[in-house]
Structure formats: C-alpha cells, structure tokens
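Pasting the structures in now, so scroll down.
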Structure 1
Amino acid sequence: MSKIKIYLDNCCFNRPYDNQNNLLIYLETEAKLFVQDLILKKELELIWSFVLDYENNDNPFEERKKSISEWKSLAATDCDLCDEIADGARDLMMLGLKQKDASHIACAIYAKADYFLTTDKKILNKPVTGIETINPVEFVRRFLDE
C-alpha cells in the first residue's frame, strides 16, 4: 500500500509560531507537529513546491525561515512551476482564491497529493475539487481512525 501524500501550506508550517493561548490554534499546532512526526517516521510523504520556497523566503524571521526550509529536504516530491500548475492555479482563482493559495493547491494536485493541509478558513470554505482540503486536526482524527 502506498503512503499517504500530503501538502502543508505556509499557514500550517507557521502555525507553531502563532499565539498558542487560543485553544484552536494550540490544537492545530499539535496536530501539525504530529503530522511532521509522521513525515519524519516516513509514514507520510511530504510534497514541497516552489510556492513554499517563495513564501518562506519572504518570512522576516530568520529562525522560522530556516526551520521551515529544512522540511524541503524531507519531501518526496518538489514541484517546480510548469504550465499545468499555472493553468490549475488560474482555474482555482476562479473560485475566489488568492494566487498564492491557488498555486499551493495546484502544486498539490499536480503532485497527486491525497490531502492539502491548511489552517486557512478561506481556503477550507472554498469548493475545491481534485484534492481534499483539510484542517490538520481533522486530518489527524481521520489518520488515527484508519
């Protein structure tokens, strides 16, 4: 059986740096850290992309930027921009998604990820097809139920 392929967007990677006094943020952080542990144990396959590189390079906090960029070396797949991703992103923008968000999702779809993990409610509330967009807490619940 093949491993589950996941794509974490920039919101997920940055969640541990948010204020943890909010219970939902804390739970999302713990779920995201659990997912990362599964990646380290090679129980999940991580998908990376040029969009993650681009957004992370804009991170003004050097320690955070370095910590996030280290996950690239653990990725099973690293997507570079191509026509298929660009076309997919344009289609997703028709749903009202921002260009970066649409590009993240298009990369995940292109790389045949099973899940797109995000904490961004604007993305989670869009009718995205081609991949399951899911909050990390819900992903962990499903993973543990299997």
Structure 2
Amino acid sequence: MSNFEITTPTHPPLTGSMNAQVYEGNELSNGIIRTDVDWSVRVHWELKGALVPCICGFWCLHVYLESIGPGPELKLPHPHEIHIPLDPCGDGKYWYDFKVPAGTVSADHCSTPYKVVVALTYKTPAPCKDPGPMAGFCELPILQFYESKK
C-alpha cells in the first residue's frame, strides 16, 4: 500500500457565487420594461478555492420567465442553450449578457408581470458533456412588460 495526498490550502477547496441584474440599454432597469425596447440580463458568477484550476468543462446557462397570471412561460435563449467553457487558467470569474430584442416578450392583458430566474449548471468536458455536481440559480425581481405609443 502506498500513500497519496491532495493538498488544498483553502477550506472549503471550492465555493461559488452568482448574481444577475436587468438592464435597458446600458442603464440598470427599474423592472418595468416597454415591449418595444431591447433589454438584457447580465449574469456574473465565480468559483473560488484551490480546485478552480483543476476543473474543465462547460457552464450551461438559461434565463426563465414565468408569467404571473395569464401569459406564456419563456426560456431565454430560445431554442439554443448557452455553453460557456470553464477556464482552468483563469481567475474563476465568468459573465454572460443575455441580449433580448424588443418584442421578445409581449404584454397581453394590458401588461404582463414575470418572475425571472437565472439557472446555471455544470457539464463535464467533451466528449461526455454529462451533468456534473455544480449548479446554482439567481432569482431576480419581478419584471413588468407593457406597451406604449411612446
């Protein structure tokens, strides 16, 4: 029998965090968005710890909008998934800006409020791309979409 040791100078050896904000153009949104305006969800997340340089694979990222009251349920981007490669040589910080064109979300029934959640999961490196043991979500404030003749 032989010995084998894995040294992790930090405890815990791996942690993560994430946050997201809604923007209209380059301005932080107040949560009320006209349907004829482009908007975005900017997501930031990071890994910290001694194991960050040991992890390869992909992040899978989505934004979900659940209507409050009558209205459609939406998943952005639709129909494609966002796969962001992990960078084991980087600083563990990641970001993505979901750009949403005007008209993507309608305002039926006078206006439509939506609960917004960003979901992040990990997939192992190619060729497997299997789901891995990291995931997170970030709940944003309710967004209201309305129509206006300017």
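Structure above, values below:
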{"read-out": "If Cα extents along the principal axes in Å is computed and equals 40, 38, 30, the structure in 1, 2", "value": "1"}
{"read-out": "When distance in nm of label points 7 Å out along Cα→Cβ at positions 5 and 29 is computed for each of 1, 2, the largest belongs to", "value": "2"}
{"read-out": "Given 3.4 for distance in nm of label points 7 Å out along Cα→Cβ at positions 53 and 125, calculated: source structure among 1, 2", "value": "1"}
{"read-out": "Top of 1, 2 by distance in nm of label points 7 Å out along Cα→Cβ at positions 109 and 133, largest first", "value": "2"}
{"read-out": "Of the structures 1, 2, the one that 9.2, 27 was derived from, the read-out being Rg and Dmax of the Cα atoms in Å, for residues 77-116 alone", "value": "1"}
{"read-out": "Of the structures 1, 2, the one that 0 was derived from, the read-out being helix-only ellipticity at 222 nm (-39500 (n - 2.57) for each DSSP H run of 4 or more, over all residues; to 500)", "value": "2"}
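No lab work stands behind these numbers, since they all come straight from the coordinates. Just so it is clear, the structure is predicted and the values come from calculations on it, not from any experiment. Cβ atoms are built from the backbone, for glycine too; each structure is taken alone.
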